[in-house]
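There are structures below to look over.
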Structure P
Amino acid sequence: MDKIVIEGGHELHGHIRISGAKNAALPIIAATLLTPGWHTLYNVPDLHDIRTILSLLATLGVVWEKIGPGTIRINSADLVSCEASYELVKTMRASVLVLGPLLARMGRARVSLPGGCAIGARPINFHIQGLKKLGADVVLEQGYVEAAVSGRLSGGTVYFDFPSVTGTENMLMAAVLARGTSTLKNVACEPEIGNLIDMLIAMGAEIEGRDTDRLVVHGVERLNPAEITIIPDRIETGTYLIAVGAVGGDVTLTDCEPVLLPALTEKLRIAGLELQEGDNFFRVRGRGSLASVDIKTMVYPGFPTDLQAQIMALMIFADGTSFINETIFENRFMHVAELRRLGADIKVDGASAIVRGGSRLTGAKVMATDLRASASLVIAGLAAQGVTEISRIYHLDRGYENLVEKLAGVGAVIRREKDE
């Protein structure tokens, strides 16, 4: 097992290329189950989670090949199974995304209840109730979701009590081959869902309401293979913006989409960062003192829960007190204890954290608890005095492509080592 070692206190200068979005690639890869033929996906990040879902699809009979940097071809012509086993699903909650497309195409699916980061319940009931509305028989049996339908799914109306991202994606993939029209209400509006909709439309699906909380899906008889480019990773983009704010410097982020981060950019400007943005780049300069800002995580286009840990690390260095309210996942303050080990002054009160800025951090040994918590420890370590060692970095490998290399390329003193 590896660890990351950081010698803090070095400003960042240069360019970082942003990779494709993991959270867009995963549902799009699952969507290739809907129809046979060679699908081509561009800008796919090389991440552990991507390898996990490709391994899962391979157990179903899917074949795939890498044909260039960030480019893969996938063909599900010869499916041999409709079961996603516990051994793979337990490592990544997004594996549940195969449920909708398998059921829509094959008329049945057996998918293990998901695992992944321990940041909250993230119940699967949105998926189950939605599929029932489309005519499926769904039961929970020995830790598996078993869904079946005689013939094709039928159009129906699905209302989400909470705008679940993976729930929205699963219902979209189920509805595109259903008989009749389906209306999905109070759905999530994240850009990654828009990327999936673009893929499904390229395959021949008929979907209305992109980027709104109400989607209308007119089911079609069949779909065709398609090609799609994965959008840039807005969470990776935000993480590097915050890192420059914490440690200082002047960095240009390329191949990104600033328009996807409206809430973050507003908060960073209030905090005192200098941001210049174009259609596909950010230039961020972090110099001088930072002002504290309050954060409340919300569904898109609000402040992303996936950037809450990182912005908390930034607020450690701000003047004044910041209040951070987490409304999406109930267990997403596990990074607080590790930030305290570095010297942060943070108090947790239920779903809120109070960050008293102005702390001087010193390096220490810390442990990653989940994907985004790992990123917050990297940010804190970059700005701390001395050496910080971060263990259990397999979490980082799930969602950040070449993080160590990218940061080292702009001046960070950072390396991977074997963790004895």
Structure Q
Amino acid sequence: MRILQLNTLLTGGGTDDQCVKLTAGLHRAGVDVRLAGPGDRDFSAIARRLGVVLEDTGNEGPIKLRYIAVVARLIRRHRIQVVHAHHGRDYWPAILASRLSGMRPRLVLSRHLAKSPGSWPGRWFVLTLCDSLVACSQFVAKVLREGDRDPASPEEERHWRPPMHGNLRKIRVIYGGFELDRFRPVESSDAAVAAMRGQWGAGPDHRVFGVVGGFMLPRGKGQREFLAAAARIRESVPRARFVILGRGNMEAVLRDDIQRLGLSGVASVPGHCSDMPVAMNALDCMVHPQIGTEAMPGVVVEAHACGRPVIATALDGIPEAFHMGGLGKLVPSEDVPSLAQAMAEIAVAPALTMTARMEVHERVASRMSLSRYVDETLALYRELLGPSADPSAGGRG
């Protein structure tokens, strides 16, 4: 089986992370797989370190014409049987390159966002032109098939998300995969965990709540709501500490909130963290107060894999991710009092034993492992190629 994964970004974020992990997992499984994308991005280097064959596509050219031509040549040269694109911006290049190649490979598209393609041609024609569209959660599949309406939300993007048109049976759900050999419970006394807590100004007796994710204007992922909830329990739970991990252009706003809300000394914005398994273990509770759209939050899965409770808003694909571990509480979106109450309850609850944390890890590992992601994706490829596919001939033959 000869596979070509397409990704024109490789700059970071959940989609790039899942694309590279899938490609590396296929490579480790002995599949002839390549990744076509720019060679000078953060995730390009990660892919190479993982042993992935990266085909550097260079400059995209006007309206991606150069990229399309390069990919078409790659399909011909390597007799690619399955082309798999992960970003919405790569759907049309994948479609056009596959047809220009003359090889007629099977075409798989992944949807890692909780909304259909933004353009009407994308919504009306993509399903007709691909062989399968993989949704990363049941909620994403629901949006693609039926759409979703939430007119009361303050977030305009939630008001109406229209569905796709075409053969809806092509839509499949395959959950992503996570490095659960890295994300697993570690004792709080571990040197790296204790050092990270120390960097946050938290000692062994503190209960640390943290939000993990980017914070871009105007509202980020609910970081301001998190700080507002922290202010509500600041006096009643004096041993609570609050950290915001990530990067974005809201940092000055968040620091102003900390000062304005009287959280100086108990809340901080440490910024980007390069060792998330340690960070998840250093937190006592991971908070995911998302206010926008959310397909399938990996941070919820990773926190549970480390045996840490999660407080998250009950919108979009978040409940699906939460129930993989089921430890913590779901609260209504944009409901600061409910968020504060949930944080206060976890702050005074007894800490889980290592045995209990490992039970949560095993529950998550049975459902969200990288090997399961690779196996299910490979099964889809084989199904599309069919039992009569000649492994010595490229494409549909």
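A short reminder: the numbers here are calculations on the coordinates, not readings from a lab. The structure displayed is predicted, hence computed values, not measured ones. Cβ atoms are built from the backbone, for glycine too; each structure is taken alone.
Summary of values
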quantity	calculated
For distance in nm of label points 7 Å out along Cα→Cβ at positions 161 and 289 computed as 2.2, the structure of P, Q it came from	Q
Which entry (P, Q) yields the derived value -9000 for helix-only ellipticity at 222 nm (-39500 (n - 2.57) for each DSSP H run of 4 or more, over all residues; to 500)	P
Origin of the derived value 21 (relative contact order in percent (Cα under 8 Å, 6 or more apart); candidates P, Q)	P
Value 22.4, calculated as mean count of other Cβ atoms within 10 Å over residues 193-200, assigned to which of P, Q	P
Origin of the derived value -0.40, -0.95, -1.44 (log10 I(q)/I(0) by the Debye sum over Cα atoms at q = 0.11, 0.17, 0.21 Å⁻¹, for residues 225-384 alone; candidates P, Q)	P
When FRET efficiency 1/(1 + (r/R0)^6) of positions 137 and 201 (r between Cβ atoms, R0 = 30 Å, to 0.05) is computed for each of P, Q, the largest belongs to	P
